[in-house]
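What follows is calculated from the coordinates using simple rules that are stated; it is not laboratory data. Remember, it's a predicted structure, so these values are computed and weren't measured experimentally. Cβ atoms are built from the backbone, for glycine too; each structure is taken alone.
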Structure P
Amino acid sequence: MVTKELLKSQIDKVAEEYFVVLYKIIKAFKSSISDDTKKRFTKKDKIASWHQFIKETYGCLANDPIERGEQGEYEIREAMK
C-alpha cells in the first residue's frame, strides 16, 4: 500500500528533468475526479439505496390491503355565484 510518507520520500528522489512530467500526471489524476464525477457517483448511490428500499418493503401490505372507508355525509351548501 502506498502511503503519503512513502510517496513524499520517493518524490524527493525524482530528477528535476522529470518535474514537468510528474506535475502533469498529478494534474491529470486530480482533474479526472471532478465535481461532475462525484455527483454521478452520489446519484448512483441514491438510486441503489432506493432499489434496496423497494426490495425490502415490496409486498409488506399484501396480507393487509389498504381499503377506503366510507366517506360519510356532507352538508349541502349554497351554490357559488
Structure Q
Amino acid sequence: MERSIRKIRKGIVIGDKTNKTRIVEVTRDFRAPMYEKVLSKRSKFYAHDEKNESHLGDRVKIMETRPISKLKRWTLMEIIKKA
C-alpha cells in the first residue's frame, strides 16, 4: 500500500522551551470571498524536533506525520534560515 502525499508548511519558530518540540507559526494569505480584500491567517503547529536544532525565530519547513503525542502531528524537515 502506498503512502499518501503529506502536507508541507513553512513557518517561523515561536516557541522552543520544551525538549524536542517546537511551536511553529504558519501564516497564509487568502482573499475574502465577498470583498476580495487580502487577509492573513495564522496557525500554530506543534512540531517534533528530534535533535533540538531549531531555535526561536528560525524559518523552518515542517511535514505532516503520524501523531507523536497529544498535540504533535508535524515533524521538522529542515531549517531554511537561522534567526
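When helix-only ellipticity at 222 nm (-39500 (n - 2.57) for each DSSP H run of 4 or more, over all residues; to 500) is computed for each of P, Q, which one produces -18000?
P
Work out which structure the value 13.6 belongs to, where Kirkwood radius over Cα pairs in Å was derived from one of P, Q.
Q
If we compute FRET efficiency 1/(1 + (r/R0)^6) of positions 15 and 47 (r between Cβ atoms, R0 = 35 Å, to 0.05) for structures P, Q, which one ends up with the highest value?
Comparing P, Q by FRET efficiency 1/(1 + (r/R0)^6) of positions 15 and 47 (r between Cβ atoms, R0 = 35 Å, to 0.05), the maximum is at Q.
If you work out FRET efficiency 1/(1 + (r/R0)^6) of positions 23 and 63 (r between Cβ atoms, R0 = 35 Å, to 0.05) for P, Q, which one comes out largest?
With respect to FRET efficiency 1/(1 + (r/R0)^6) of positions 23 and 63 (r between Cβ atoms, R0 = 35 Å, to 0.05), the highest-scoring structure among P, Q is Q.
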